[in-house]
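Q: Multiple structures follow.
None of the figures in this text is laboratory data; all of them are computed from the coordinates on show. Worth saying up front: this structure is predicted, and the values here are computed from it rather than measured. Cβ atoms are built from the backbone, for glycine too; each structure is taken alone.
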Structure P
Amino acid sequence: MKITTKERKKYRIRNKLKNTSKLGRLRLSVSRTSKNISAQIIDDSSNTTILSASSNEKSIKSLNKKNKTELSQVVAESLAKKALEKKITKIYFDRGIYKYHGRVKTFAETLRKNGMEF
C-alpha cells in the first residue's frame, strides 16, 4: 500500500516529536479543517489525551467569531487556561501536516502569550 505525501509528512514530524517527548514534556497536537480548529495535549508515554479544546465547543461557538483566525485565538486561550490549571507549561508543538503559517501560527503565538513554553 502506497503512503501519500501528507501521511509521510505527518509521520515524519510526529515521530521526531515522540522520540524527544520521552524527556518529560507533553505533545500538543493541532488539527484544522476548513471551518474549525482543535487541539489536544497528549502524553505519549501512556498514550492518553490529557486536555483538549475545539472550536466546536458550546462556549466557543456562542461567541460568534466571524474570522477563522480570531476563532483560533479563542481556542488557544481556552486551552492555555485549562493547561495552566493542571500546571502544564512545557510542551512540544505538533503542527502535523500543516505549515506554520496562518491559523496554526496564530494559534501557537497565542499559546506563547498565555504562558505556554515550546
Structure Q
Amino acid sequence: MRILTNICSNDLPKSKDFYVKLLGFNVKYESDWYIQLCSPKDSEIEYGIMQRNHELVPEEYQNRPNGMYVTFVVEDVDVTYNKAIEMNLSIVQEPRNEFYGQRRFLVKDPNGCLIDICSPWGTE
C-alpha cells in the first residue's frame, strides 16, 4: 500500500514554490492542473497539489481547507522557521517545544492550509 496526500490550490506555481523553497521538495511531475512533489531523500514520499476547480475535484470539496493540517518532520525546525521568515510567510505560531517531544511551528500555505513543521527534541 502507498499513501499520497493531495491538496487543492488556486495557484499551482505559488504553491509549488512554497513547498520547494521551504521544505526542499523536488518536482516529480508537473502539468497545468496537477503537480506531484517528492522528498529529495525518498522519491516514494510524495505530496500532490491539484487545481482546486479541476473536474476531478467534486464541487463540494473545492473550498479552502478547514479543520485539518499537514505535518512535516524536518531535521531542524529552527532552520526551516528562519527560511519561512525570509520568505515572509504567514506564521501562525512561532517555534516552541511541545509536551509530546516535538519542537514545532505553524505556518499557512498559499492555499490556506495549516502546515505543522516539527523536529524531535528532548532534554539531556
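Q: Taking distance in nm of label points 7 Å out along Cα→Cβ at positions 10 and 66 for each of P, Q, which is largest? Don't skip to the end; give the middle numbers.
A: Details: P: 3.4; Q: 1.5.
Of structures P, Q, the maximum of distance in nm of label points 7 Å out along Cα→Cβ at positions 10 and 66 occurs in P.
Q: Of the structures labelled P, Q, which one yields 15.2 when mean count of other Cβ atoms within 10 Å over residues 42-49 is computed from its coordinates?
A: Values: P: 12.4; Q: 15.2.
Working through the options, I get structure Q.
Q: Tell me which of P, Q gives -13000 when you compute helix-only ellipticity at 222 nm (-39500 (n - 2.57) for each DSSP H run of 4 or more, over all residues; to 500).
A: On the way: P: -13000; Q: -5500.
Of the structures listed, the value fits P.
Q: Check the numbers for relative contact order in percent (Cα under 8 Å, 6 or more apart) across P, Q and tell me which is largest. Show your work: numbers first, answer last.
A: Values: P: 27; Q: 23.
The maximum falls on structure P.
Q: Then there is this: On distance in nm of label points 7 Å out along Cα→Cβ at positions 50 and 98, which of the structures labelled P, Q is highest? Kindly include the intermediate steps, with their values, before the conclusion.
A: Values: P: 2.1; Q: 2.7.
Largest value of distance in nm of label points 7 Å out along Cα→Cβ at positions 50 and 98: Q.
Q: Hey, another quick one. Any idea which of P, Q comes out highest on distance in nm of label points 7 Å out along Cα→Cβ at positions 18 and 106? Working shown, then result.
A: Numbers: P: 3.1; Q: 1.5.
Structure P gives the largest value of distance in nm of label points 7 Å out along Cα→Cβ at positions 18 and 106 among P, Q.
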